Structure I
Amino acid sequence: MGNLRTKDLSKIGYHNDQLRSLVIGIASKNFKHHSKQQLLDLLVDIKNDPEAYLDDELTARIAEKIIGKTEAAPFKVFELRHEPVFCKTYGGKGIEASAKRQMELANLLPVSMQGALMPDAHMGFGLPIGGVLATSNAVIPYAVGMDIGCRMALSIIDENDGYLKRYEYQIKQALKNHTHFGMEGGLDTRQEHEILDSKVFNEIPFLKPLRGKAVRQLGTSGNGNHFVEFGEIELFDDNSLGLPAKKYTALLTHSGSRGLGSAIARHYTQIAMNTCKLPRHAQQLSWLDMDTEAGQEYWLTMTLAGDYAKACHERIHANLLKALDLKALHVVENHHNFAWKDKLADGSEAIIHRKGATPAHAGELGIIPGSMTTPAYLVAGKGRAEALYSASHGAGRAMSRQSAKDSMTVSAMKKLLGNAGVTLLGGTVEENPLAYKDIDAVIAAQHDLVDVQGKFQPRTVRMHKE
């Protein structure tokens, strides 16, 4: 590649400094094999039709920057409140100070009505993970999160827990053949689901080029803490599923809306930041007014991403159960990165954002997982208004991915897995059990919020391997 200079970029209409330095950075790293002319031709194409380049991760960053520039809507400048809105924290002793500070900042937004912090909370972008925020007629993309509609799904299977030992080999083969992890690629057989026919893909121009990737990634999981696992679940007396209290085989999955959701999150966060100016330290909490076109569009695309995440879990469960010739007696599922229209205790209408938090209205079922060796809990909500009808979404991280990597060897992790009687396919030390808070302490900190109805123990776990 010939050396690309800013003046070459000015000639083809790239006038913004930030955009030019972004292009030069990406080109020098990732387009070494292009001639200078090929590269300039590509850049002209991206400039003329940025939407067509959102599907490829390298060109998407350039395209998004261009879109952000051309659609500069008039922006408003907002001041923060002097006093934070009411916010109740659960299990505060186990929550790092940085996560509490992030939540305090969110409680100062002029659109905030009420907050709640769950016992698994830790620092995130914008809202902390484990943060719940009710706002008035405004939706905050970063309070929903990057992985929109990240969720849990549990199939309780018509087999006792002895099945897991007898069919361990078949379970491993099924997990290898019918799940796919990581950012690229998909399953070998094309997945069908009605979500792919959603009209929203055609109604919002930004989504059109994303549909192809959504087709490829249907029924797959991401990296990080996403998993597909078989284990045993013990249901307790008087569980609201109406199933006999005993041990069953179960399939538990955790993943979200894949490339579709993260592209939507990036796109609308950029629009929010361009139109809603907050003091710099609060900029990630920029919102979209629900009465604007962007707010309505985000709501539609967020909902699509949530439905797509649900469809992915449906395909994973259907493929695995079919491969093993199993039948589900009951399925329980819940989102934990999403925003909902709801009412507060005083009857006022709000948008409740749950970023890494489980909906827990009275009687609402949810799943709160621990780690690859510790239990997940089947819970029923108690509908606590001061918790914004929420509970934690898991154990929550106690260590950053980097510290988890630095403090655990592969052989030490194998030992932990062996002691717990867990077989791991794939996985990394970043997700090792010690990187997480103690799930039992987290559950104990929210006994006001949920009632525990069952306990799931992982046995064969599949995760992303670097």
Structure II
Amino acid sequence: MRILFVYPEYPDTFWSFKHALKFISKKASFPPLGLLTVAAMLPQEWEKKLIDMNVSVLTDEDLRWADYIFISAMTVQKKSVLEVIKRSKKSGNKIVAGGPLFTMGYEEFEGVDHLVLNEAERTLPPFIDDLKKGCGRHIYTSEEWPDIRETPYPQWDLIDMKKYASMSVQYSRGCPFNCEFCDIIVLNGHKPRTKSKEQVLGEVGGLYKQGWRGGVFFVDDNFIGNRKKLKLEILPSLIDWMKQKKYPFHFLTEASVNLSDDEELMQLMVKAGFRRVFIGIETPNEDSLAECNKHQNKNRDLIACVKKIQGAGLEVQGGFIVGFDNDPPSIFERQIRFIQKSGIVTAMVGLLNAPRGTRLYHRLKKENRLLNDPSGDNTDCSLNFVPKMNIETLINGYKNIVKTIYSPDHYYKRVIKFLKEYRPKQLRTKTSLKFSYFKAFLKSIWILGIKGKERLYYWKLISWTLLRRPRFFSLAISFAIYGFHFRKIAGI
């Protein structure tokens, strides 16, 4: 049996970092972890090949080689998915599809032969058994949350790691919170399910053996969903492993803002090599937080929480939303002031959308306010429902936020503010002297410091960093390059 795994192309979005990746000659930020894990679940004797369309071209020869095409995707990849399905059907391939896009809306994809939905640990084995017998069904689904301690290590030999900026691992699935707009709890449940410390060390050890050195993204829905296990087992083990290996990796992940309540946990994360954490802040408006059931963010000084996390040595990347029913006309200026005051350099501001299956989706459907399915890119100015605020006011206000916070003046001020307040532990990593990063610096001088409209801000940042925070020089250059990407996306 010949299996071709196809990961469809991402459009140019905020999180694609497409324009920043060119500085370090990388094709994509992260590899398709889901497909690499599914590959490890298939019989070893089957031939396997993976084409990530974000780093290489899917050729007709690839399609002719395969007996089955396995596709997994997120909503934002839908356009590319439809093209892959069309090409595969034309080549006479059988298509097997799974992952979030298909699990939440499989009815839209008529050309798919077999839909292996929900979590593969439960739905893939019966499909494989039926496939061997020649009687594969059209749909495989399960309401059971699998024990992810059964999950095998990803099959890393299917990709060329040199094409990616970072690798990925998964420690847990699920989130204990119940935000109205979030589909994570629909896909992965409320109760965090975790892997053992042996599995976590095995996965990072596998990356180490493959020769990877650099960033590793823990792709968990909420990394701190089970804080007790993290503090007693996972992080202490990871700290020891990193020390033994002389800190070959630096980690990033996603967490809730209550991380700021736990000083011990933050310190353990930093000691283990965590440098960044994405936090869904959403809005400074208390009524909107109550509306979307974001209770973990309510009744807090959110700016103080951010500064506490960043002061502990973790850079906060923030998610923000406008378009809630309770958003007042002043929300746009409030979001700008909050972002600037917080010193969050990477602030992703999006329009509220209602993904299929979420509580928000069902509420808006009852209120007859749904328009269509979301694009999956909440920064493309699209809405899939009728907002309470005048739509023109909302779209224009949103555009003003993005263009303001990523203008060189506002953006570089945030970078300097962050660097003033950032207090990380000094960890030596084997990535610090990579030639690609030196080359990125030289490119930044030409593109940002000579040709760019922001050149005065760029040189001010460099001189300020060398004089005040010289050990953060490479980080300052990285931020300058990120800003170039964000302005491209914002059309500035």
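Just so it is clear, none of the values below were taken in a lab; they were calculated from the coordinates. The model shown is predicted, which means the values in this text are computed figures rather than measured ones. Cβ atoms are built from the backbone, for glycine too; each structure is taken alone.
Observations on the structure shown:
- Each of I, II could give Rg and Dmax of the Cα atoms in Å, for residues 132-315 alone, but the derived value 18.1, 60 comes from II.
- Here distance in nm of label points 7 Å out along Cα→Cβ at positions 36 and 372 is compared for structures I, II. The highest value is that of I.
- Of the structures I, II, the one that 4.6 was derived from, the read-out being distance in nm of label points 7 Å out along Cα→Cβ at positions 124 and 332: II
- If FRET efficiency 1/(1 + (r/R0)^6) of positions 228 and 252 (r between Cβ atoms, R0 = 25 Å, to 0.05) is computed and equals 0.65, the structure in I, II: II
- Among I, II, structure where relative contact order in percent (Cα under 8 Å, 6 or more apart) as derived comes to 14: II
- Test item: FRET efficiency 1/(1 + (r/R0)^6) of positions 364 and 420 (r between Cβ atoms, R0 = 41 Å, to 0.05) calculated as 0.45, pick one of I, II: II
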